[in-house]
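The structures considered in this document are given below.
Coordinate-derived values only; no laboratory data. Keep in mind it's a predicted model, so treat the numbers as computed, not measured. Cβ atoms are built from the backbone, for glycine too; each structure is taken alone.
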Structure 1
Amino acid sequence: MRLAWLTDPHFNHCPLDAWETLMGEIQDGAPDALLISGDISEGEDVLFQLRLLADELAIPIHFVLGNHDFYHGSIDAKRAAVVAGCRRHPLLNYLTDSGPICLNDSVALVGEDGWGDATIGDFEGSPVRLNDFRWIDDFRLAPIGSWKPMLIEQGRQSAARLRGKLVSAMATHASVLVVTHVPPFREACWYLGRTTDDWWAPFFVCGQVGEVLREAIEAHPAGRLEVLCGHTHNGGLARLGDRLNVTTAGAEYGRPEVAAWLTVDATGIRRQD
């Protein structure tokens, strides 16, 4: 099986020529499926763009949502709309709403949105304020003092959903491919060749998802986890031991491109840039 991986395409910023170039790149690579690790677009445009992709490529699209995908509404309402839309479309699979997918006897696919969950770094001391707090209703309508517990709760929910999927997938498969939006470890949160500091980490690392990944790999001594994420628009590879790798892909507004090509076979998962 051959997979194309795309992250942070932000299609609302994508001109027609860039869209056509991306479609050509994917079609020339002839993947069996497309993986997207979030920030597809914004608000109601997310489902529209996903349907365009499905119509153009005619292959399964397995994706998670990023923080930008929830703009101009509430988290629960946006997620519910995507769930409903994808359940009516045979080629769209929202991994957060899906159980493990068997890619072959050795490899399963799971996914979860994740969230910068304020558990890593110095939230109270940070001057960083993302547009999330202006454009997502949950935060925009809440007092500033409630933002940290709200972020922690989003991370907790993501971690809980992912934990159940990993338990199931690792019981039957030697390797699991995990797609998420927010880097789950500080070591995987890259910017200009360096990993994050304490000011940015609360908003760019989902620490509770990272804890679940560590738990899963420790509970399965023969298992392997390959994690794909984005969010930072900068790339890097973090090796968290011999059996847990996290690849963070870069991205450029207005010029989306395939982050990597993946081959899945009986030996596991191999990446080709």
Structure 2
Amino acid sequence: MIIKRNKAELAEILEKERQKGKKIGFVPTMGALHEGHLSLIQASLQNSDITVCSIFVNPTQFNDPKDLERYPKMPEKDAQMLEKAGCHILFLPEVAEIYPEKDTRVFKFGILDEILDGARRPGHFNGVAQVVSILFDIVKPDKAFFGSKDYQQVMVIKELVKQLKLDIEVVACPTLREPDGLAMSSRNMLLDPEERKAASLIPLIMQDAKRLKYEGKSIQEIKDFVNEKLSHNKLYRLDYYEICNASDLSPLNSLNNSVRSISLIAVFVGKIRLIDNLALD
């Protein structure tokens, strides 16, 4: 596996491969890799000729400095995992390589900026758009692979590609889960044993809430159920639980079979904020 820290050197390597007719697959990450990330690498390997993974903890998408400080960093271990997985190129830049000067661009994503994580984390998706657009410009991939756990983020990136008129296919890959059902996340390793046990109940509560739909319960009754379940443990602090149109994330007032619906949750377990989602159809 080739490791590059310089964007010009990376771009030169990829241009040579492109001239040979090779298709480039790209998996942007913030490191602290787990099997969910490796599943994205496998998807890229199966659908591309050259697979590039980037590891960059992007400061512009953290609206909480303490969250940025806490974010786990283990580049040596990550590099070993990627090499074992068969990744061809790892891009491991410093902040100054991505942001030689302050990025003042402001992106607008409509309702995606105003709901769920867009509302709870002001500026977060703008920071995501800044770094992903820069990485896309460096790598110029044919396909980019993202995990569906970050459902709203995938929608933002698809909109970004559309707005910038980029010839890149954004591929949303299935969420991978731990044996107890918890969605795989780099943040899981920050949970202590008691918090980790509590976190495993989140997907179970979401499954129970899904069943209420088929019992004819209203959206408000389903929300009340989730709130009540989470109130039983002092470790939980619900940020949001919403039921939305799966195609554009507009909030739903009622459930019917003519509109695909999805539930999305953000909950603090101790100090660690976890997100998940579940299709309700």
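Rank structures 1, 2 by relative contact order in percent (Cα under 8 Å, 6 or more apart) and report only the one at the top, that is, the highest.
Values: 1: 25; 2: 17.
Greatest value across 1, 2: structure 1.
Which structure, out of 1, 2, was FRET efficiency 1/(1 + (r/R0)^6) of positions 113 and 217 (r between Cβ atoms, R0 = 35 Å, to 0.05) calculated from, if the result is 0.70? Present the calculation step by step, with values, prior to reporting the outcome.
Details: 1: 0.95; 2: 0.70.
This value belongs to structure 2.
Identify the structure, out of 1, 2, from whose coordinates helix-only ellipticity at 222 nm (-39500 (n - 2.57) for each DSSP H run of 4 or more, over all residues; to 500) was calculated to give -10000.
It traces back to 1.
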ask   = For distance in nm of label points 7 Å out along Cα→Cβ at positions 89 and 201, which of the structures 1, 2 scores highest?
value = 2
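The value 10, 36, 35, 17, 3 for P(r) over Cα pairs in 10 Å bins from 0, in percent, for residues 41-192 alone was derived from one model only; which of 1, 2 is it?
This figure was derived from 1.
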request  = Out of 1, 2, choose the structure whose coordinates give Rg and Dmax of the Cα atoms in Å equal to 17.3, 51 when calculated.
outcome  = 1
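Work out which structure the value 14.3, 44 belongs to, where Rg and Dmax of the Cα atoms in Å, for residues 145-256 alone was derived from one of 1, 2. It would help to have the intermediate numbers written out before the result.
Details: 1: 14.3, 44; 2: 16.4, 48.
Considering all the candidates, the number was obtained from 1.
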